[in-house]
1. For the read-out mean count of other Cβ atoms within 10 Å over residues 84-91, a value of 15.1 was computed from one structure; give its label from I, II.
2. Quick check on the output: 16.0 is mean count of other Cβ atoms within 10 Å over residues 100-107, derived from one of I, II. Which one produced it?
3. When you work out mean projected area of the Cα convex hull in nm² for each of the structures I, II, which one comes out largest?
4. When Kirkwood radius over Cα pairs in Å, for residues 20-91 alone is computed for each of I, II, which one produces 17.4?
5. Figure out for me which of the structures I, II the number 13.1 belongs to, where mean count of other Cβ atoms within 10 Å over residues 12-19 was derived from the coordinates.
6. Here helix-only ellipticity at 222 nm (-39500 (n - 2.57) for each DSSP H run of 4 or more, over all residues; to 500) was calculated and came to -3500; which of the structures I, II was it taken from?
7. Out of I, II, which has the highest value for distance in nm of label points 7 Å out along Cα→Cβ at positions 68 and 124?
8. Work out which structure the value 13.1, 37 belongs to, where Rg and Dmax of the Cα atoms in Å, for residues 52-147 alone was derived from one of I, II.
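Where a number appears in this text, it was derived from the coordinates with a stated rule and is not lab data. Everything numeric here is computed off the predicted structure, so don't read it as measured data. Cβ atoms are built from the backbone, for glycine too; each structure is taken alone.
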Structure I
Amino acid sequence: MDDVTALEGRIAQALDRIRAGVEGLGPAAPAAEVEATTDTSELEAEVTALRARLEEEQAANAQLEERVVKLKDRQDQTIARLESQVSSGRARLAALDEEMQKLRQVNAELVESSEALREAAARDVAEPHLVNKAMLAELDALRALRGADAAEVEAVLAELRPLKGEEA
């Protein structure tokens, strides 16, 4: 931009010199007219060259602005994609956390049932409802473990899917 300003300044100076030269012309001798014509043609050539450079700089500036717009679009797309990945990652993490909480709860129930069953066995009392309760707790624990494993596998697969897509 500084070059453009400098070029505009030089053009303005050249036009001022041309104006001064034209005003200096008049019904003077033909020798003075030849000298003024020579100066004017040089100045006009300089003005033409400066205008050409100005147009080149404006074209370059337009190209740079176009590049900036493209880069901003690419950056916005990347940010949107990353935000989407973060959101889905958080959802997977929440699902995994929920499954882990279920697993902890069922395991605590399993420990309680096992403890009650051990106490009944220590007293030599066979209580069928305690055996049933322990078996149900163990089945619940296995289901919760399976759910936690499934959530963990899904989280791992979700991380691997983009890598597979990059290879393709």
Structure II
Amino acid sequence: MKCLVVSDSHGDRQILVDLLAAYQGKVDAFFHCGDSELTVDDDVFKQMAVVQGNMDFDSQLPEEVVQTVADTTVYMTHGHLVGVNFSLDHLLANAQQHHAQLAFFGHTHQLGVERHDGILCLNPGSISYPRGEFARIGGTYAIVETNDTAIDVQYYDRQQQPVPTLKFHFEH
């Protein structure tokens, strides 16, 4: 399974259009972890799973999404409702409840990837307003690829170029 994960685009619809065009047919699924500031009926969400962030005001956007792609279950939420600024405990508990192998979230605008109790927790960072150690990159998204033996994560910049120091490999 191969998917693209993006978050916190904050009204920058064009970057989402560009990512959809560039990766159409190259990934199995697209995930947006919230704070798009778009409405649920926007055309980009016909091809991209999305959740409601704290800056999204369309109440029709779901607070969480559980989706199975090629036998891999993904749990996604924005993060503000599960306290990701403080710990990943609630995120992990929700992912476990849904038997997910991957947990995607945004909110902090800081990229990160960790594995806990067999669940990969991933924040793609903010594509439009990054913060933290990697803010200098100018916005990031991630490609997550799973197979029977491992999970690989590669972060990319807004120009769709891989960031060599942000490549991660997790054995099952």
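1. Numbers: I: 11.1; II: 15.1.
It traces back to II.
2. So the calculation was done on I.
3. I
4. Derived from I, not from the others.
5. Among I, II, the structure yielding 13.1 for mean count of other Cβ atoms within 10 Å over residues 12-19 is I.
6. On the way: I: -35000; II: -3500.
Value -3500 for helix-only ellipticity at 222 nm (-39500 (n - 2.57) for each DSSP H run of 4 or more, over all residues; to 500) corresponds to II out of I, II.
7. Numbers: I: 9.3; II: 2.3.
That would be structure I.
8. II
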